[in-house]
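Here, each number is a calculation from the coordinates, and none is a lab measurement. Keep in mind that what you see is a predicted model, and the values were worked out from it rather than measured. Cβ atoms are built from the backbone, for glycine too; each structure is taken alone.
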Structure I
Amino acid sequence: MPYPYVLLSAAVSLDGYLDDTGPERLLLSSPADFDRVDEVRASVDAILIGAGTIRADNPRLLVNAPERRAARVAAGRPEYPLKVTVSGSGDLDPGAKFWHTGGDKVLYTTDKGAERARGLGLAADVVPLGPDLDWAALLTDLHDVRGVGRLMVEGGGTVHTQLLQQGLADELQLVLAPLFVGDPEAPRLFGPGDYQRGRLRLVESRRIEDVVLMRYEPTAPGAGPSVTAADRRWMSTACDLAALCPPSRTAFSVGAVVVAADGTELARGYSREGDDPVVHAEEAALAKIDPADPRLPGATVYSSLEPCARRASRPLPCARLILRAGVRRVVTAWREPDTFVADADGSGLLAAGGTDVVVLPEYEARAKEPNRHLLG
């Protein structure tokens, strides 16, 4: 299911703390960075914080600049983004500022938590997610029911940790403040646990007065049928590659990327790349990798169109090339239609060979775009 774009935002001390243990909130950002955060808030559809942040900081969670609120209204959007919080227990102070400032609010909780929250009379739409909190169900509801395309998550550490560990975060915006906390009882940004593999990609670093903003994107593919935010990013890259294909009336335009388990890009390719008028995208990408590369069995092939099961131009179709390479996970956006080959079933061939096939239908329209002239 499609989810919102999930942007994690946090500021930490040099030793990784979100706050100290004093009675007042420790201000880690600079005035200019607080203004940057306000700008990001104004750009999103919803802002989420955990129940612990409401209890500890009692934030209003608003877009503060009047001109930014006015620009939202002029664009036909609500003056304030939707405010979202998560609480397993539903035990929250109904007098907290969160409920009484800004626009609409929603609380995601458990079935038992919903009973408690409704009994407290919280000024929010209360949504039970079942016996336990379910982040996938929460994000699906935000996207499908509430129309949230971009979600900003401002904490706390437990929320950030869970979203990263479950591969649901598309971006991390981390501000590093030039001070130390040093108190082992103070809250840290990230807790222990099983995080995604590999290194995150640094996409921006910027000095803002005396703090540094760093923006990171996860790169590691999911495992098996599980989909991560990085899977969606790599599929977007495959769709971009499809747009580079020389046009043809006898073959599809397809893009492909091969990515190792740690998020390292091994190769990319697209249909009719270079001087080969019949090369397929997956074929072009795999040809650039040493067949003995030990990373291939753990890699993922991203292809904007289902790998072919039969073809006339070469002895081996792409599905068999993938199996021969030892790759055991393929992510695609679009099942091959019968335009050129009847009953094409590359996914079935791959699955029979022990490869997990994942389809991301939210990218189907982008994958079809360079092939509109073939589809009628």
Structure II
Amino acid sequence: MAPAPSPLAFIPFVSVENMMRLVHHFGIETMLRELTDAIEADYLRWHLFEKTPRLASHSKEGVIELMPTSDGEAFAFKYVNGHPSNIAKGLQTVAAFGLLARVDTGYPLLLAEMTLLTALRTAATSAMVARRLAPAGSRVMAMIGNGAQAEFQAIAMKAIVGIEEVRLFDIDQAATQKVARNLAGSGLRVVPCDTSEDAIEGAHIVTTCTADKVYATILSDNMVGAGIHINAIGGDCPGKTELHKDILGRAATFVEFEPQTRIEGEIQQMDDSYPVTEFWKVLSGEAQGRTDARQITLFDSVGFAVEDFSALRYVLGKLEGTEYFQQLDMVADPDDPRDLFGMLQRAAA
């Protein structure tokens, strides 16, 4: 008889099904608020984290990326892709999974789907920044690009910032209709719009979230008036932007990790002297956020590994006392750590 696996061989795995059950159990707005606070707490420990631009493998179809980081006690990485052409094939543009591990032993602590979790953490990060940078009393949001991320963004801005109305635009009207259906009953006034100009009329927060890997002008300079916050979160990579560069010339721009954003963000259009502020400095008091009501603030978000670290650690904490995970036999852990071959032999008995 093969020996029973060591207890250390098992780690919790959160499948897509269980991630959905977890969200419904606690409530999406509750999870978004708590996840926002968890990400902010880790931004306040920014100096503890290993920081490097993500490792990207580009192809003509899209990109596959690995996003690692560690705070010295735990290590996390995310596998994620971005393939805009997948939509035409009936596939997700983004698919992801992630792992959290102990630094002292290297043993994993959690394996989890991160397609849903990335949508949640991206929305939570956007809201974390907007509650510091958006104009006081912001109540109207424009959502330009109504794909898989749109509803999460709107609900997070409602739960964390207090948004009451979301104005929708997408070149695909079916996408806008989808978001409007999904947000019915959310407590938000939902206004489908025929143009992006209509969508941003009266908006205090403008979120752009498009996927095509090309230079595009989702917002032109003449569309952007004073006193708004722009949340540019579309699928980022070298050669892909959403905003006209003249907007950046008028905006105070905030980023996650500058070396990565210089490669992938809106600021790739600007020269190296273009000033940006890493957002953790606003939270720590080392830099100012919004300085006056008429200022244009821009969060040039490309996503960063610390946010995924926060999300994985948050989910691990939420699993306690629930059944929303499976135990996977993931680690070969023989009684005698030198006798891996012997464990293999005994498995045939």
Structure III
Amino acid sequence: MGPHPAVAAIRLAVRRVLHDILDEHTRNTDEHPRDPGGSGRPSDGPGRVPGAPRERDTSPLVLVACSGGADSLALASALAFEAPRLGVRAGGVTVDHGLQAGSDLRAAEVSLRLRGLGLDPVEAVAVTVGRGGGPEAAARDARYAALDAAAERHGAAAVLLGHTRDDQAETVLLGLARGSGIRSLSGMAAVSGTAGRYRRPFLRLDRQTARKACMAQSLPVWDDPHNTDPAYTRSRLRHEGLPALEKALGKGVVEALARTAQLSRDDADALDAWAGRAEAGVRDADGRLECAGLNALPPAVRRRVLRRAAIDAGAPAGSLFARHIEEVDRLITGWRGQGAINLPGRVVARRQGGRLVIRQG
């Protein structure tokens, strides 16, 4: 008799991602072979007989980010099961945000559980959560910084995250409420981060599937009290907003929002590619943006060019909102001699002699 359907579903999702990681690892190994001593020289260097079989690199390491909740624990169990069968090394990281009493003990318990699953290396990382952007954003920033650092320390090829289809639906609704544009409506990408570091195998699975998988495997799940605390926007959306939408519109809202995310991502990717090509055509010989050329572009493309220019000048992407870009856009489409526009990161945009200058000032 096979595994429980929920267990089979999470394992299949992880297996697919591991296959992708292995394919990428093989391509990178073939394109950049290294000598057995690890010096970085090509394999045909000193000490190797020309034409002899190439010594393969060690298998890739994949880490799972695990809080001890149902989603990430189900992900950890699936990784522990699938990785050895595919020749992949598997480890885990749990992040202690220090926001609750006993959080250090909780992190230690999660680490023991990950080791009990057979994962190695396993690391618990304590972080200090700042105040910028609100508590949820600050905790997220601290968490990703810790995961990035852990991946670098261990030389991990990827870090798996347990975001589900329900998380995706919540992200889309939050983006819609903020009026952040199509890129925000595209939600979380299945692959993101530097060099595609972060992978989200569960974006097509619902939260209940992960919880059922944990129950079927007798895995003790920790329910973070912050997930039910109405002080947090996402918690209110999860326990009040989405149920109200489903009551008004019927079942299937979560699935529809997840489909919206994918469709929006496809559109956003296409517009970003268009903007990338268009940017070269609206810069003069000195690399400055020509207002006439910008004005001729479709608004969605032009605003992407402006956003990219602002980020290149030093504006933090996470602090650069649609209202900022709209103000800069008016220097092109509604020019009435207005002054400079101040952007996050001490970046200033101003119009000078038919050119748009965006730089730190």
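Among I, II, III, considering only FRET efficiency 1/(1 + (r/R0)^6) of positions 83 and 267 (r between Cβ atoms, R0 = 41 Å, to 0.05), which has the greatest calculated value?
II
When you work out volume of the Cα convex hull per residue in Å³, for residues 139-282 alone for each of the structures I, II, III, which one comes out largest?
Largest calculated value belongs to I.
Could you figure out which one of I, II, III the value 4.3 for distance in nm of label points 7 Å out along Cα→Cβ at positions 147 and 339 was computed from?
III
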